[in-house]
1. Given 1.03 as the derived value for Cα Rg over 2.2 N^0.38 Å, which of the supplied structures P, Q does it correspond to?
2. Which one of P, Q has mean count of other Cβ atoms within 10 Å over residues 75-82, as calculated from the coordinates, equal to 24.1?
3. Comparing structures P, Q by FRET efficiency 1/(1 + (r/R0)^6) of positions 107 and 195 (r between Cβ atoms, R0 = 41 Å, to 0.05), which one has the largest value?
4. Of the structures P, Q, report the one carrying the highest value of relative contact order in percent (Cα under 8 Å, 6 or more apart).
5. For structures P, Q, which has the highest computed value of mean count of other Cβ atoms within 10 Å over residues 35-42?
6. To which of P, Q does the computed value -19500 (helix-only ellipticity at 222 nm (-39500 (n - 2.57) for each DSSP H run of 4 or more, over all residues; to 500)) belong?
Structure P
Amino acid sequence: MKINFFILMTIVFACSNSTVVNDYKWEIVKGKGIDPEDKLFYFLSFPQKNYGLMFGSSYSDESLLKKKFTDFNAIYYFSNDGGLTWIEKKLGKGKLSSYATKNNYVFLSKELKGEDVKLDSTLIYYSNNYGETFGQCASFIDFFIRNIFVRSESEMYIIGKQSKVNYWMIKGSLDGGKTWNDIGNLENDLQSPIMIDRDILYLTKSKNKNLIKKISLISGTLSEVQLPSQISNSYFVASYANNLFIIGSSEKEIFIYKLIGSHFIEFSKLPSADKFPVHMEIYHDKIYLILGERNPVGVTYSLYSKGLNLSSWDMAPIPSSNFNPFAFSESAIWGYSLDGQFYKKEL
């Protein structure tokens with residue numbers, strides 16, 4: 001007899017809002033209040049333990065009937081009980097392109113385009129209550145924003161691009177988004193930018209060389225270090241306790257290097273086979289990798305973890321073929337798995 005998976009889950013949730021699904025202690029958490037119909041979700045965040053945000057877009061029935069697939073409505077879901085119940089909130093027409101959190105501050109950029117917009121533009125929204133409410137704080141004409149970095153309520157930086165150029169630009173504001181200054185230009189091939197103090201670091205490739213570059217947000221000066229020659233593809237850079245960790249791969253292995261000054265030390269490596277890095281995170285003296293693996297029926301995902309002072313990795317298969325968007329909170333990793341459900345694992 002064939003049993004519908006979602007009917008089975010409904011029976012389970014009749015008694016509980018979450019349940020352990022396997023020996024690796026993943027929980028299915030039903031996000032009460034989330035209506036996934038005609039919606040796409042891009043970002044998931046837990047600014048604080050009890051506050052959750054999931055950002056996405058929705059379509060109107062008219063847009064779907066007329067096949068206007070760029071006619072987005074920007075939405076987000078807000079939770080103040082640790083992700084158990086969610087409230088849908090609307091932010092008008094447009095598609096959300098990036099977000100950043102700092103303490104109780106949340107900044108959010110929204111791209112506007114379509115028949116009723118003369119020139120593509122971007123709006124930045126600001127919240128000082130973990131995202132429960134937002135107000136507009138900045139706007140741009142012909143400028144798409146891919147990253148927001150926040151140091152305080154008043155000091156923020158963005159990486160964006162105009163429609164007719166093939167490079168990214170950094171702009172900064174010291175008055176909460178009222179005025180902006182140009183800081184510098186970056187390559188079109190820009191990966192994994194992060195902000196450390198008042199520098200932005202990112203990965204790029206030039207003349208078949210993989211590089212990590214740093215641009216000063218104060219002076220705009222640029223410096224670079226070449227990644228080890230074993231790396232043919234670079235993916236992510238993360239910072240922890242004044243150390244940088246870079247993940248890359250060769251044909252047969254996935255490497256993690258630690259950068260000290262201008263010198264790289266091999267921190268760890270894993271056989272790659274068909275695996276590819278999806279994300280790298282460092283929390284509480286532990287490094288976490290999400291790796292995908294291609295197979296005949298699609299992609300499976302696994303969570304690898306290792307103490308920074310340990311040599312061996314722990315691996316926990318992720319029990320879902322959909323694990324996006326995902327987020328690391330103070331104590332757990334969350335991944336959205338369609339139909340209003342999340343997979344959660346305590347870290």
Structure Q
Amino acid sequence: MFGAVLVALALLAGLAPPEAKDAKAIVFCESYERAFQEATERGVPIMIAVIQDDEEANDDVWANTMNAPEFVAATQRTVNVVGNRGKEEQHGSGEEVRDGKKVKVCKRFGSISCADHVKAEVGIFRDFAREGMLKTPQVMLVLPDQTIVAALIDRHPLDEFLLAFAQAEKKLPNGLTQDEFLELRANLEKSKAWLEQGDLASVIEFALPYAKRKSSATFIQEAVGLLAKVEERGKEEMAAAEELIKAKDYVPAVARLEEIAGRFRNTVIEKVAKERRATLTKNREVKAALNAAKREETAREMLENADRLRDEGEAERAEKLYQRLLETFADTQAAAELKGRKEGG
């Protein structure tokens with residue numbers, strides 16, 4: 001009953017316990033020190049468990065609480081460490097295949113070796129023992145700076161453990177799950193290569209969702225940093241467009257702004273380029289240049305069509321089109337070229 005009340009209070013406070021997922025068991029980090037580094041990279045808390053062998057409360061918390069589907073699901077959004085002094089001859093060992101290699105794992109805790117959880121217990125004792133004691137069974141939710149958010153000693157209702165996870169997650173929202181972390185780590189290198197190759201659209205598509213996520217994860221911040229580099233490129237290209245405007249090369253300047261807006265879609269550069277183009281095209285001198293360019297383009301197309309008709313033996317139709325060109329677009333380069341032809345023979 002008490003646990004249910006705690007969960008109800010958590011819901012009111014915006015601390016909904018995590019929903020159960022498909023994970024079958026907790027994945028423990030093989031190194032206590034690495035756990036804090038990974039938690040910083042992922043922007044998530046650390047779940048630290050200290051479990052003693054062959055003691056009723058410890059066995060109960062491990063077997064019935066920490067292996068409950070809801071508890072396992074919650075650990076997908078934390079980095080997880082277990083400290084235990086048990087040796088391989090007590091627990092036994094098995095094998096897992098990771099990246100094509102066989103890895104020895106503890107039969108009791110899985111995912112790490114007995115040597116790993118023995119070494120982790122030393123680190124946990126050093127950093128979290130109080131008055132020379134580390135009570136067990138104990139589950140702590142801590143932040144990467146070792147701030148303890150919650151510490152549950154001995155047996156508690158499952159709901160209280162889930163509330164502790166929710167409280168810790170509220171301190172570090174929007175962190176990366178283990179799967180998201182692995183995916184981001186793999187794609188970061190690809191995205192850096194895209195940036196070097198000038199494939200800015202792919203970089204933006206990759207990094208933009210992480211910018212919206214607003215997380216303290218250093219890997220997310222690294223991804224967001226790629227957007228800053230994209231923006232630097234955009235500023236350089238905007239500066240080049242401004243040089244064209246300064247030289248009164250309005251037609252290529254407008255084309256450059258359109259290109260920039262397209263290549264930097266969904267970024268602040270797109271907005272700046274569109275706004276600059278809109279302002280520029282309201283200028284009377286620029287309008288005249290754009291209209292002249294459009295007339296030239298139409299006249300050139302007309303000349304090419306007339307030449308095609310002539311080459312296909314449609315001389316009469318070609319001549320009519322030539323005449324129309326001279327009458328309608330007399331001020332264009334295409335008309336001047338046609339006049340030159342006629343005068344030349």
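No lab work stands behind these numbers, since they all come straight from the coordinates. Note that the structure is a prediction, hence the values are computed from the model and not measured. Cβ atoms are built from the backbone, for glycine too; each structure is taken alone.
1. On the way: P: 1.03; Q: 1.67.
Considering all the candidates, the number was obtained from P.
2. Working: P: 20.0; Q: 24.1.
Corresponding structure: Q.
3. P
4. On the way: P: 11; Q: 15.
That would be structure Q.
5. On the way: P: 14.1; Q: 21.1.
Answer by largest value of mean count of other Cβ atoms within 10 Å over residues 35-42: Q.
6. Working: P: -1000; Q: -19500.
Answer for the origin of the read-out: Q.
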